[in-house]
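I've put the structures underneath this note.
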Structure I
Amino acid sequence: MPEFYIHHRTLYGYPTKVVDSANQIKLYPLTDNHQQVVEHRLVISHQPSVYTVQDYFGNTTGFFSILLPHQELSIESFLRVNITKPLFAPQAAARDAWNKFLEEETQLKQYDFLKAEVARCEAEVLAIISRQINSDLHPLDALNQLCAYVYKNFTYKKGVTDIETQVDEIWKLKAGVCQDFAHLLLYMMRLIGIPGRYISGYICPGNNEWRGEGATHAWAEAWIHDLGWVGIDPTNNCLAGERHVRLATGRNFTDVTPVKGTYKGDEEHVLEVTVQFSTTEFNDQQLYGAAPNYLSAVQPDPLARNSYVAYMQMQQQQQ
């Protein structure tokens, strides 16, 4: 049973002081038979009180506000977790498994995870699916085929997409990162009636053989009647296993965003995200000597001339 220590730091820096920062965080790891949280704590600058609730999808969600002027916001998560490789029961007959997706009970219970978004590329995607799978395959085998198709035909490339990139653009680019590949696989699953949900989390480092390891990660889970929820990672063409640590589940990235919020102040800001992994407890030098995994800077838009838009950009910026 592998045990990992994970340190996830989100740091916002502002050129001038900002106020009224209101934030939502989904940094609370899931606990079940395959993932046991040994220890978890959050350290947030300015020490705000954090109010937590369970969201619609069962994720622990935290809310906090910082009203006083500040030029920096740091959100740190310290996690110690044990991961057990999922074990699945023997597969049922393929036809029986596919028929379960059509039953009214499944359609009602999994409604949120069955609706495929509207996309212009639907006919092309369905044509590919029809060449990759058929009803003689068990749904899990079919998913492995689709996962392999995404892995082999889409290039892992940073910087060509963002969190708002739609399926049509991913399909056209034939490139993206883990969130895009999870997004596309979910679209394909839902087109053929398999309930699918989006997973945010981490992929812990091994021998540098996996794409996206050592950072935040995203993959998909499929609901199959005889197996339950099965994690599948199209970025690495594998089932989620002993190095996949889950934070939150939802229909898409928007449902599971680790940190988001608003504030009043200058639009310009710098965002740094650092994720570190270890099999032993971190020391201070390790924690604060590491370079960020992700770094971005937001500059004011010089073309924003509409007074209402300019006011809103100044007063209430989306992080």
Structure II
Amino acid sequence: MNQYINQFKKYLQAEKNVSENTLRNYSIDIAQFQKFLRDTNLCSDEGKKDIDIKKIDNIVIRAFLGGLHRGGNCNSSMARKLSTLRTFLKYLCREGYLNKNPARLVATPKQKKRIPSFLPIDEAFRLMDIPDSKTLSGLRDKAILETLYGAGIRISELVSLNVTNVDLERGYIRVFGKGRKERIVPLGKKACDAIKEYLYKSQESGVRSQESNKEALFLNLRGGRLTSRSGWNIVDKYARKGAIARHISPHSLRHTFATHLLEGGADLRVIQELLGHSSLSTTQKYTHVNLDQLMKVYDKAHPKA
């Protein structure tokens, strides 16, 4: 089975152009499924260690999901692993190793509809003002917070930004999202000013003196490209400093961006484009967040409200 997994990984990189993070998640999920098959011997001939992929059917996959459920995995985690198996087995069908994809016969575990966490406008503004602009790290962190909130991009997209992806004069950034899909996102004056100041000071301090460090927009304290984990830690740090009671992550700022646009009257299709969602149904979750605003408009506008 290892040969098929290795071929699949090469396919994801070469043809699907997936991110390192996505590739790692796929690898973890498939390795877990492979371990399950080895431990249970469900798809192995007696006395042989090799897994026969043609013996993988919907019953085997359901047994795998059942084991995950008993092990305490939540429905969203199981749904992701099932999605990985569907993609993997679909690839094996495409290459002629399988005649049909058994994962298609397995229903996706139902997930709870969660309302995205977001900040009210006053808390969002307060968060942006916490970093100390007298230090280089403070300038960087302010620019990061302003960009996450001002453009609504994912943390993986933010840390992948290069200096050449940002047009501070015209106020937009070129973002490469999931599957390396490119989109242009406007960037407000506050975020542009914060990035300008950070770039100037980081150049002046010598942090960008090394040739390898000149490309990345956001750098860590050692001069290397900032990681997604560091980005999460930065947001968490300032949320704690600001005594914000709710749990705030980089994705919360993305939700805040979308919610505030919707409250301001932006069209849902426009928000979909800005967020880089392939489906409008993904964006529609923000209409639930905006229920209070809808009720206010209804009460004010309807003659029998």
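Quick notes on this one:
- The maximum of relative contact order in percent (Cα under 8 Å, 6 or more apart) over structures I, II, that is, the highest value, falls on I.
- Read-out distance in nm of label points 7 Å out along Cα→Cβ at positions 40 and 128, computed value 5.1, structure in I, II: II
- Highest-scoring label, criterion being mean count of other Cβ atoms within 10 Å over residues 72-79, among I, II: I
- When mean projected area of the Cα convex hull in nm² is calculated for each of structures I, II, structure II gives the greatest result.
- At a computed 6.2 (distance in nm of label points 7 Å out along Cα→Cβ at positions 16 and 104), which of I, II: I
- Entry that produces -17000 once helix-only ellipticity at 222 nm (-39500 (n - 2.57) for each DSSP H run of 4 or more, over all residues; to 500) is calculated, selected from I, II: II
FYI, it's all coordinate maths here, none of it is from the lab. Every value quoted in this text rests on a predicted model; they were computed, and no experiment measured them. Cβ atoms are built from the backbone, for glycine too; each structure is taken alone.
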